[in-house]
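No lab work stands behind these numbers, since they all come straight from the coordinates. Just so it is clear, the structure is predicted and the values come from calculations on it, not from any experiment. Cβ atoms are built from the backbone, for glycine too; each structure is taken alone.
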Structure 1
Amino acid sequence: MEIVTKRLMLRELRESDLESVAALYSDAVFQRYEGELQSKDEIAQGFQAVLELARQEPRERYILAVTIPPDDSLCGYIDLKERNRSIREWGIGWGIHPALWGRGYAAEAARAVLRFTFEELKAHRVMAACHADNLASVRVMEKLGMKFEARRRAVRWLNEQWWDGLEYAILEWDPQQYNFPIY
């Protein structure tokens, strides 16, 4: 699967992406709100399982590499996971290399995946969650037209303490209701 936007290409993960994925998940800045740093061996084990997800039928999860053409190197990812089939609910998440933060890549990639989710997968609802202090992710969710739904107390264990999480969601796709371009 490939999705092309104005500035990005989203594609299936490949074996050759392991080094880039390992660099992200072993980067303290990238992992600041998400979890403990992982060793390359831990990342490699999980990576093989992620590659298998693309072979599922029906597919319940899409983890796509974010690239900036003409370079085909992974500079981030988008994660889309079916949460509740009976209500057609999906969850979305993203991560972009810290050197590229602030350029709108996360919102652009997520917007394209939202379009796919609503138009192709016929989702009713897509939700996203983040660490309560992750204001950059909050801004991305708001740019996408997601609405704040909840602050969940003490749901993230990080750096030996509990942290709150925020949840946002967007309902069935209506491009007319959002004031951003759909690629």
Structure 2
Amino acid sequence: MKLEVKWADDNLKKFGKDIERLQREFPKVLPRIVNQVGNRSKTQVIRNLTKQTGLPRKTIVKAIGDPSHAGVGKLSYEMVTRGGNIRLKYLNPRETRPGVVAKPFGQAKLYPRTFMLGGMFPDRHGGNFDGHVMRRLGYGDRTDGSIGEKLTQVRSGVFIPREMTRGATKAAFENTAAPLLQERVEAVLRKLFP
């Protein structure tokens, strides 16, 4: 899944000869503009994706990673994200009697019969699950060869790549990238080729 703005198609007709001349005489100018606009768009994507998914900003930044920048001969800025079905641990979970409450998509949601600690309420303790939200699957053979309770980590249904290509995040990217790129290219062309 990807977000993309195809600026060149329409604007090459409008600025064609000037852009060719710019590439020939100043080959580093367009890649610099593309990278500046890409970085501005990345900021908007991170800001909106944080709100849209309910994940902390540092998690989103890590999932997006370092983009592939434009350079001489390559006029594209690419953000590739990763992240499968996110565990509830990353969505501000808190344990209550009926189950754990977490905030996927920024909305509080109860996950019945889930837990983060062991013991009876109100004196919960133990259960070293490293902050993960767990659900019982029943009893049987465990992976370590013993017989006992089977547990699984609960997931949220939040997929970062899917969320990045829709809703407010997609709109923020499109509303930032294309107009800003056109504005900056026009300004450079006016300055260099009056």
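Of the structures 1, 2, report the one carrying the highest value of distance in nm of label points 7 Å out along Cα→Cβ at positions 124 and 156.
Once distance in nm of label points 7 Å out along Cα→Cβ at positions 124 and 156 is tallied for 1, 2, the winner is 1.
Taking 17.0 as the value of Kirkwood radius over Cα pairs in Å derived from one of the structures shown (1, 2), identify that structure.
1
Given a value of 19 for relative contact order in percent (Cα under 8 Å, 6 or more apart), point me to the structure among 1, 2 it was derived from.
Working through the options, I get structure 1.
Can you rank 1, 2 by distance in nm of label points 7 Å out along Cα→Cβ at positions 36 and 172 and just name the one with the largest value?
For this comparison of distance in nm of label points 7 Å out along Cα→Cβ at positions 36 and 172, the top structure is 1.
Who wins on mean count of other Cβ atoms within 10 Å over residues 28-35 among 1, 2, i.e. which is largest?
Of structures 1, 2, the maximum of mean count of other Cβ atoms within 10 Å over residues 28-35 occurs in 2.
Out of 1, 2, choose the structure whose coordinates give helix-only ellipticity at 222 nm (-39500 (n - 2.57) for each DSSP H run of 4 or more, over all residues; to 500) equal to -14000 when calculated.
The value was obtained from structure 2.
Out of 1, 2, which one gives 2.9 for distance in nm of label points 7 Å out along Cα→Cβ at positions 44 and 68 as computed from the coordinates?
Values: 1: 2.9; 2: 2.3.
Computing distance in nm of label points 7 Å out along Cα→Cβ at positions 44 and 68 on every structure in 1, 2 gives 2.9 only for 1.
10.8 is what came out when mean count of other Cβ atoms within 10 Å over residues 116-123 was calculated for one structure; which of 1, 2 is it?
Going through each structure in turn, the value belongs to 2.
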